[in-house]
Structure 1
Amino acid sequence: MQNRVLLVEDDDELRQLLARYLTTQGFSVREAANGRDGLSLALGQDCDIVVLDIMLPDINGLDVLRELRGKTHLPVILLTARGDETDRIVGLEVGADDYIPKPCNPRELVARLQAILRRVAWDQQADLDASRVYGDLRVEPDQRRIYQNEKPLELTATEYEVLQVLLAHAGSVVRKTDLMQWALGRRLEAYDRTLDMHVSNLRKKLGNDDPPRIETVRGLGYSYRVPTE
């Protein structure tokens with residue numbers, strides 16, 4: 001079965017170029033040239049993952065992402081202007097799973113898409129009978145959901161992956177290089193703050209405990225501390 005990609009990009013030449021390349025790589029591609037059409041297609045569950053440009057003619061891509069995050073956990077990769085770190089940071093704070101700067105290399109886009117889709121597929125195909133409990137958190141892999149005090153946390157696909165990796169190694173340090181590979185499916189590069197932003201988002205959603213339950217181990221990585229009663 002082909003993975004379905006929704007490509008939301010107002011630059012006709014770039015959108016058509018990416019669509020043709022993704023098709024040759026085995027993806028089923030739907031296209032939208034503006035935010036409203038893209039939002040409608042995404043909410044219609046007509047895709048498995050969204051590639052979303054930030055600069056759109058009608059609705060800003062970040063606003064489209066906000067709308068999506070209020071209604072779906074569909075994975076989203078943002079297309080951002082090269083060198084515009086602000087858009088990348090805001091996009092990750094809003095709930096993007098990853099980003100790629102424009103003009104983007106089609107091969108890199110495919111690699112990012114495949115990494116996210118692999119993570120989703122692995123979880124769905126694994127033996128998912130038993131839930132796992134870590135203090136006030138309960139992981140239900142078959143649902144790809146994590147509950148805090150029996151209330152579901154509203155996590156993006158990537159936030160779920162980051163948190164479940166940290167929980168699986170609770171009490172131990174997970175190196176940033178390993179966490180990046182295991183949760184995002186790619187290597188950690190210099191000056192890449194993607195992982196840091198996902199962890200920051202998770203801390204906010206978990207309640208900003210003091211001390212934080214996701215602790216930064218300077219120079220190494222992160223460690224999840226299971227809260228005690």
Structure 2
Amino acid sequence: MARLLLVEDDDTIGRALSASLAAHGHEITWQPTGRGALETAARGPLDLVLLDLGLPDLDGVAVCRELRTTQPDAVVVMLTARDEEMDVIIGLEAGADDYLTKPVRLAELHARIRAHLRRGTAAPADGPIVLGDLALDTASRRVTVSGSEVTLRAKEYELLVRLAAEPGAAVRRETLMSEVWDEHWFGSTKTLDVHIAALRRRLAEAGAGASLPAIVTLRGHGYRLDPPG
């Protein structure tokens with residue numbers, strides 16, 4: 001049984017989602033405000049948070065950033081009526097793992113929750129992966145650049161391991177979503193692009209002047225990790 005926090009200020013939606021999630025065997029705490037959500041998060045570990053960005057008291061993006069601090073291991077899925085790309089990107093960059101646009105289809109919601117709670121990880125390599133000044137130790141899940149450790153979010157790490165397992169090889173978007181998220185994933189893959197962009201940024205910030213592989217976008221196909229040089 002997973003411990004879920006639902007943050008939703010609409011009473012009708014909150015009751016409907018709470019009942020549906022409970023019927024699927026989850027332990028649900030429903031909070032209608034951002035402050036209530038943060039109080040709940042401070043009381044104990046959570047597996048997943050469904051976070052409405054349009055809250056009456058606090059900005060949902062700010063709540064997301066705080067949840068990333070208090071609940072670093074929890075999956076955060078945004079629920080938003082804001083379907084503009086920039087709103088979604090801002091939320092994902094604030095620390096959310098995924099998003100759903102309201103009105104939420106219950107079948108898709110439950111499929112996404114199952115996918116995230118499986119926490120499928122990229123298949124580990126036989127040993128450490130070294131590409132120039134970048135080193136990945138899959139046994140300890142550590143990433144270093146020129147000997148200094150780089151902090152990555154779970155999906156960023158898993159994406160890097162998956163791409164680094166076949167340096168120079170083109171990897172389809174569908175393959176990355178299947179192996180890093182879930183084989184039954186459906187819906188938008190925009191979250192993949194945002195995680196790739198965040199991964200590029202973190203490596204660039206950690207490795208100024210270092211010899212690092214490049215994550216290349218293959219339009220209409222996917223991504224490729226090119227070894228340095």
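Just so you know, all these numbers are worked out from the coordinates, no wet-lab data involved. All values derive from a computational prediction rather than experimental measurement. Cβ atoms are built from the backbone, for glycine too; each structure is taken alone.
Looking just at Rg/Rh (Cα atoms, Kirkwood Rh), which of the labels 1, 2 belongs to the structure with the highest value?
2
Out of 1, 2, which structure matches 2.5 when distance in nm of label points 7 Å out along Cα→Cβ at positions 178 and 202 is calculated?
The read-out was computed on structure 2.
Work out the source of 12.3, 38 here, i.e. which of 1, 2 gives that when Rg and Dmax of the Cα atoms in Å, for residues 138-217 alone is computed.
1
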